[in-house]
Structure P
């Protein structure tokens, strides 16, 4: 039995997996709000308690290995999370779980390792392109934050190189985006792509475009304005929301194209994270791909790069399970 998790700044997904017939099958899973726990170890205890109540077999069978995709850079056997004050320690978790096989991954690294295990219906193609065998791939994921990674073929499988590219400086492309940067620079602090290409970016853009237009979630404690803004945009219920989603999607496409060029990702670009599946009509209307391709001298090259959206929002957990199984010598998908 393998324990795997996707550990994010907003929520954490945890599951027990069995490895059967060349695939990973979920035995038990739960979702937890991150902010309700002061330590990751306490959440693990709560999860295992729930698993024991749900299944006597889960209570008796040992955990052979564990893998966690965590929103933050991995340093040795520890991850200091980026958007929450948690430290996830591999050695501490190994003692808690009774296994020396604990794998810690950056969340994008975990998502990257899931790609080999995704079913065709868990991917939506924006651009079929012409994939080059063995060429580099790129992965970008907007959610609570913005994650980026590059995948390299090592002769037998794709190996993921994690990064913190989402924290690179925002690069505006036109007058509207230049003014957005000026608006965000009022605090005289660095403006990263993540500050825009994340859930919190929708409210920033909306207030930049028209601060006089307010919606109920903007001042409601605990509410997420991104949900209301994107839904009103998709329903064409608010002109400012429509413009907000359009600008956000265009910037997302532009940064995905930037990453594709930096990686020379002729093997494909994968768009993951929690936001893209929730705004699929907008992702498919051409705004994203137009910005993705519109680069000096390389529009033709980028038009041949396959672009796919990862629809399985639990992909990081699947990738973490696969790498935990690999630590036991069990995983073999390429």
Structure Q
């Protein structure tokens, strides 16, 4: 898509699908900057929204030559709100209009996808349908690394893992956080795990991972000390509970894979985790028996019910949960 824009290979209509709004806005901006001059933007660049769409007016406008510009660009955002009647009008327009001389470009932007398969089919004949989703973790990692490369920085595997764990795959949030990390690290050339934690979550994000490691290693004093520090942070108690649950789940998964004969590389591939995480959890899994893990799940279920129904302070519930997980059978 970006190569087509660079080559100025223009199509009369584009349909953007998928969840990645950052990519949609990025490509839209590149199209606009390439095809519309800043001086003619006010006259030749128009944005509409799917709800209460003046479609007849838009179709008429698409057939009028641009003013002091080679192209005009018409954008319909939130296209999932276009009425069925207007979708039929669009299909009819794409079916019958002669697109030999392209001077007007229509861009339809859906938040996720459209259920109108006929609309997609006809647009594929005259224009471009592009699904802007990133579901491949390796591609997402490449994108993050490329963003840091623009500032002549590299990100360590641990830092990359924690950034993804904390933010997920939302490109818009990732882009904003990468900018913050870039500013925070100044002239630093390597982005480390601590930079990610402090920049995104502040000191509480450092503490939660220390607590999780202490639970995995069954270090009661470090775990409780970390829980006390978390009580003074802005991290929500449900987020803390969720991450404790995830830690126990990882220990169980790796323990089951080891029993099933999986070696280090196979575990890494099966769980799609970085090697340093697998190495750490393997060591932790040796400190828990299957009986311990079963008891831990029971303790998690009890804590879950207490957090929802009890008048007890969430901090006390979580501290008791951590102590009971670590101290069982001791």
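One of P, Q was used to calculate Rg and Dmax of the Cα atoms in Å, giving 20.2, 62; which?
Numbers: P: 20.2, 62; Q: 26.4, 81.
Structure P accounts for this read-out.
Thinking only about distance in nm of label points 7 Å out along Cα→Cβ at positions 160 and 296, which of P, Q has the largest value?
Largest calculated value belongs to P.
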* Given a value of -10500 for helix-only ellipticity at 222 nm (-39500 (n - 2.57) for each DSSP H run of 4 or more, over all residues; to 500), point me to the structure among P, Q it was derived from. => P
* Hey, mean count of other Cβ atoms within 10 Å over residues 8-15 derived from one of P, Q reads 21.1; which structure? -> P
* **Comparison of P, Q - label where relative contact order in percent (Cα under 8 Å, 6 or more apart) is highest** => P
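None of the figures in this text is laboratory data; all of them are computed from the coordinates on show. This structure is a prediction, so every number in the text was calculated from the model and none was measured. Cβ atoms are built from the backbone, for glycine too; each structure is taken alone.
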